[in-house]
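Given below, in the form of structure tokens, are the structures.
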Structure 1
Amino acid sequence: MNSNKPRIAISLRIVKSTTYDETRDALSHDWPKFLEDMEMVPIYIPNNLTDVKKYVSDLQINGLILSGGDSLGQDPIRDKTEKILLEFAISKKIPVLGVCRGLQLINEYFGGDLTENNTDSHIGSKHILNIVDKKFKKILNSEKIITNSFHSNTIHNSNLSEDLKIIAVHEVDNTIEAVSHPTLPIIGVMWHPERNSENFDMDIMNSLFKKNIF
């Protein structure tokens, strides 16, 4: 294995087996394939560790992905694990990408909130997003992108953390679809870059985990 490839820790969702009395960690097969294509090494972080910080310290990771799936508060064990991972990454200035739920967790960690969407307009559809951050306009070489969408929770200006800045907003309802931290290498997106990845997804991943732009 090429040791120069970034080692990216990735959080897992918790699922209950329908055939056995056991709890399992899980991750969509889209993620390892996407990271392999990006020449990055996925490092899976279990949710039932006694000492998450020590475990991840020994792995010598170069980045962290807080994966999507399920809502905050649905499983306190996952919430606790991901918050510890985020705290560790912040303390070591390790780049972080939050995806969907992951963005929501980052926003909550920094004192923000979210809104339960009353419609299905953000589920199973594609969105046009306006890029409002100058740095991202340059990175993506565009002022608009079209992304997938699978989330029922939304973030508005009123419940975005004051510690985060807006990268992109939904063209129609102006909900916040991407954010970054002004001084830490942290990005959050509401869409899923691992599903039908676009060039801009790869640009974001490379900028964050390889080029260390943030």
Structure 2
Amino acid sequence: MSDHIEQLCAPLGLAITAEQRAMLVLFLDLLERWNATYNLTSVRERDAMRTQHLADCLAVVAPLQRYAATGRLLDAGSGGGLPGVVIAALLPAWQVTCVDAVGKKMAFVRQVAGALPLANLRAEHCRIEFLKAPCFDVVTSRAFASLGDFTALTRQHLAPGGVWLAMKGRVPEDEIAALPPEVEVFHVEQLAVPGLEAQRCLVWMRPRHAV
């Protein structure tokens, strides 16, 4: 079952291998199976998962790839590995760590890392502020917190020269306006997610002192 993966990737400018396509299908299989028991997401139907979760996360891959070919990425409040699993599957040169305070969600991501398999994917069960790990080049989030809370909670995990990458719906003008002076929004990137009519954007941020 292809799950029409190519139809999601082509409009986003993503060329994927047969192995990566199989990984994404298996990820959907596992998400659907685990969700029936562990309630990982409120989205229940596979078609909706493919659009609202998989396609939505695929949309961040090309922008990240343009930013850097490799690096360390932290997915804060990752839930069921969204977008961390998708990034790890399509960008194997990136080392991806998913963090969430809910144990069953990180158990799921560990299962995914072993099943796909993804040697570049780790799952850490803890509150983000208590994570013990080397700093990251990119810290990302999807439906995790306001921009202010996101940057405050993860600042200690950002490497020198690193950036925050927040996945949002409509451009969060109020959240941007409420950011502290030491956080700079240097780009807001509109996204067109295949099959999804709702607005999506990426908010790129960095510490204001960064060059």
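Before moving on, here are some points about what is shown:
- Structure from which 13.4 was derived, mean count of other Cβ atoms within 10 Å over residues 10-17, options 1, 2: 2
- Given 21.4 for mean count of other Cβ atoms within 10 Å over residues 138-145, calculated: source structure among 1, 2: 2
No value in this document is a laboratory result; all are computed from the given coordinates. Computed from a prediction, not measured in an experiment: that's the story for all the values here. Cβ atoms are built from the backbone, for glycine too; each structure is taken alone.
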